[in-house]
Structure I
Amino acid sequence: MSQTAYIYDAIRTPRSKGKQDGSLHEVKPIELGAGLLRALKQRHDLDTAYVDDVLMGCVSPVSEQGSDVAKMIVQKAGWDESVAGVQLNRFCASGLEAVNMGAQKIASGWEQLVVAGGVESMSRVPMGSDGGAWSGDAAFAVETSVVPQGIGADTIATLDGFSREDVDAYALESQRRASHARDSGYFDGSVVPVVDINGFEILRRDDFIKPQSTLEGLAALRASFESMGGMGFDDLVLKKYNFLDRIHHVHTPGNSSGIVDGASAVLIGSKQAGRDLGLKARGRVVAGAILASDP
């Protein structure tokens, strides 16, 4: 029996640089996620035994993020032992897809309350740590014309006519909006500070935002994927799109998605779950969509 999937809460950690000198490097990924589950329990006096499942997107599910990191987070948070957990990977959309799947579980009527989100410690488990055919199998790349996402992004920009100036201007506006939102307190109700094992605060607010960005500074950055393209990936693209004379490598560290550490958690449930637990809905999931595209 179908039912409406309601969003009862949505929280996240602050975002910090996903490198060894980042503010969250000392924090294990399971602790990033567990801190959010503890916060959900505290914010709502939540009976965790009511939760059917915890879904966590994770792009590099190896090492400290391996062995079903979602269930490890549930255990670390001290939630009821009946609460299950599952990790899923849809690359950069992994956390969003976890929310989609969580909402589908509720909408189907099969489950009544789930937590969905994502976790990634890129400083402790670097991007690409899990390997795979897309990055390490040359024969697969030649056969399928699959290229890394950065090359794909530059190809889309080339096909659709987005210049370096276009994407830099968009990035600058994004930084301005993020800075304004943070400094105006718009995130304060949803960002949960990260603390150490002694309860001392490590990070309260996003420190990856760069309000000092300028168009001149962005223009001075080197293209991130040009050297990768020179390793043969540009040739693969040009073989398929033979009407192009070259790939314009417009993406840089300044206008691409960040390398960051962080986690998120969304509490999704049925109307009955809200009634049983005294939860107030903040929104509802009406629909979702997925699409694979070329390149």
Structure II
Amino acid sequence: MSNDVINWLLEDNNPAMKYRTMTEILGESADKEPVIAWLNKSLPDDWMERKGLWSVYYLTAFAECGLRFEDIPLKKDKIINFGNENPFVYGCGDYMRLRALVRLGLGNELEVADIISKLSDKQLPDGGFLCLHRIDKLKYVPKSCVKANMLALLFCAECKKQGIKNDIEKPLLDYFWKHNLFYKSDDHKTLMLNAREGWRTIDTFYPFEVMRVGLQNIVESFCALGYGNDPRLQEAWNILNEKQDPDAKYILNGALTKSYLPKERVGKPSKWVTFYALLAQKERDNHAKSR
């Protein structure tokens, strides 16, 4: 882990990155007040009135900055149901919201814990998930949706970090192993999500959203779950390492057109991508030492 890269992450221009590097990479205490001020300045004035998808994104913004539910200017029950008027339907947005709630420290709250306890009831035979409104229209058992599955993977990784048990992890991991992480199960040369460059599952995309999760977050999730040294993850490591520049910083391949966090420049070194790559390395190495 390069000292120059760490010092770059610790610069003051991204307080969230500085905070998470200090607390999660270096294991040191840090002041979160600059993070709260920085994030509040970047959010729209009416963010607390938003509903639907953007309510999920704003919860995720707080979670991604390393903050807790106490740092959000809403009551606990309002955070859990923030901008959400629909039941949990096992889709990508639902898992993104659930992951944020767990990371914010609300995973053991009764309403959230009840959802987590029932997740396996709707897990499909291939180990993944599909929105209930889509399943209900079909007269056969469908394949699951990789978009929902990627967010479910991030959720499982967060549960592992928070010490929260769930029953969906193993079948979900089997789904990804069967697909060699990114590819069609019957053709390991064809990507499941083969979009334009920068928006594929093998690209460093950030911040993640309901349609896309960047390679660095996928790799970090597997490392958090204890599979950082698994040979089946080696190809993903190889692809991720190819994203480094000569200074060992990781390049951003793609980003949201309208982001819920201050944007970085595509094609340039990304602090967020670099942070997640380093966090993945730390989790991989720590797991190897503990065995």
Structure III
Amino acid sequence: MWNRSPGLWICVALAVGAVIFALLATNPYNTSLVVWILTNAVLASALRFVLQIGELNIATAAFFGIGAYATSITAVFLGWPFWLTLLLAPIVAGAFSALFGWVTLRTKGPYFLLISFAVTEVIRLIYTQTNAIGGNSGLIGMFPPMAIDAYYPALAVALLAATLFVLYGVERSDLGRLFKAIENNDAIPRSVGLNVIYLKVLCVVIASAAVGLAGGVHAYANNVIAPSDFTYFVAILALAYVKIGGEGHPFGPVLGATVLTLVGQWVAGISAWENIFYGAVIVVTLLVFPGGLVGLAARARGLVTRGAR
């Protein structure tokens, strides 16, 4: 897999560069921005991962929040060790997603999408109405240990980059090919005796564990979380990253998250127009570059290659 994927080595180089940048950068804003870009990249990659089985999972936002709250509650109220609270984030998110997937993935058509949207909003309302965990104000006080506080941005970047590589590796494995076969026609896997529901649930669990870890990293990076951080709009933005970057390649969500997060910082000062701007960018990209930025780069490379001949 590694020898046949030169693009993967580019991604490795970029990930190592991001870690080094987070270690050496002296401006907290820049390091926070790198962590936020990679967090968005994990959200988008996880959303795309579930698209392999032909499902759009809006509950990606919910499991991001579950990971963040699992880490925050055990850190603030129970005083658990740092690494244990981070480890708990993907485990709890994965466990909840297994139950969610086992119930909802038996539905057909748009029902999974609608249920995932409803679940996301219900969980957000639970956070809002539960005063024991801060209610609408959220939780504050998630700080990394003093020994690693200065290096936490680099650690966060490394964990998020590793998560992206795990998703990539699973997608390129035999298991990933089974997921893709389900999207194309789940009757074929059924005909050879495969448990399609089990495979779909497993796909959702892997993706949810990834965003759960991202949620835990996010909690320690921001030191504060609130229910408004985990609305369905988080998943909508993740879908935008996928479409802008290009759904057809694993690097697409990473590229889309990078571009839109940076552009989002630029338009943040005109918040009244921010959502309209995102919508316009998505529409224009789908109309002009249906393959996203990765597809555009592939077309440009093809034109250059043909011109050289």
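Which of I, II, III yields 30 for relative contact order in percent (Cα under 8 Å, 6 or more apart), as computed? Going label by label, the one that fits is III.
Once distance in nm of label points 7 Å out along Cα→Cβ at positions 56 and 144 is calculated for all of I, II, III, which comes out largest? Don't jump to the answer; show the numbers that get you there.
Numbers: I: 2.7; II: 1.6; III: 3.6.
Top value of distance in nm of label points 7 Å out along Cα→Cβ at positions 56 and 144 goes to structure III.
A value of 2, 8, 11, 13, 15, 16, 15, 11, 6, 2, 0 for P(r) over Cα pairs in 5 Å bins from 0, in percent, for residues 64-183 alone, calculated from one of I, II, III, originates in structure I.
Out of I, II, III, choose the structure whose coordinates give helix-only ellipticity at 222 nm (-39500 (n - 2.57) for each DSSP H run of 4 or more, over all residues; to 500) equal to -25500 when calculated.
Only structure III yields this read-out.
Work out mean count of other Cβ atoms within 10 Å over residues 112-119 for each of structures I, II, III, then name the structure with the largest result.
Values: I: 28.0; II: 16.0; III: 18.5.
Looking at the calculated values, the largest one is I.
Values in this text are rule-based calculations from the coordinates and carry no lab data. Just so it is clear, the structure is predicted and the values come from calculations on it, not from any experiment. Cβ atoms are built from the backbone, for glycine too; each structure is taken alone.
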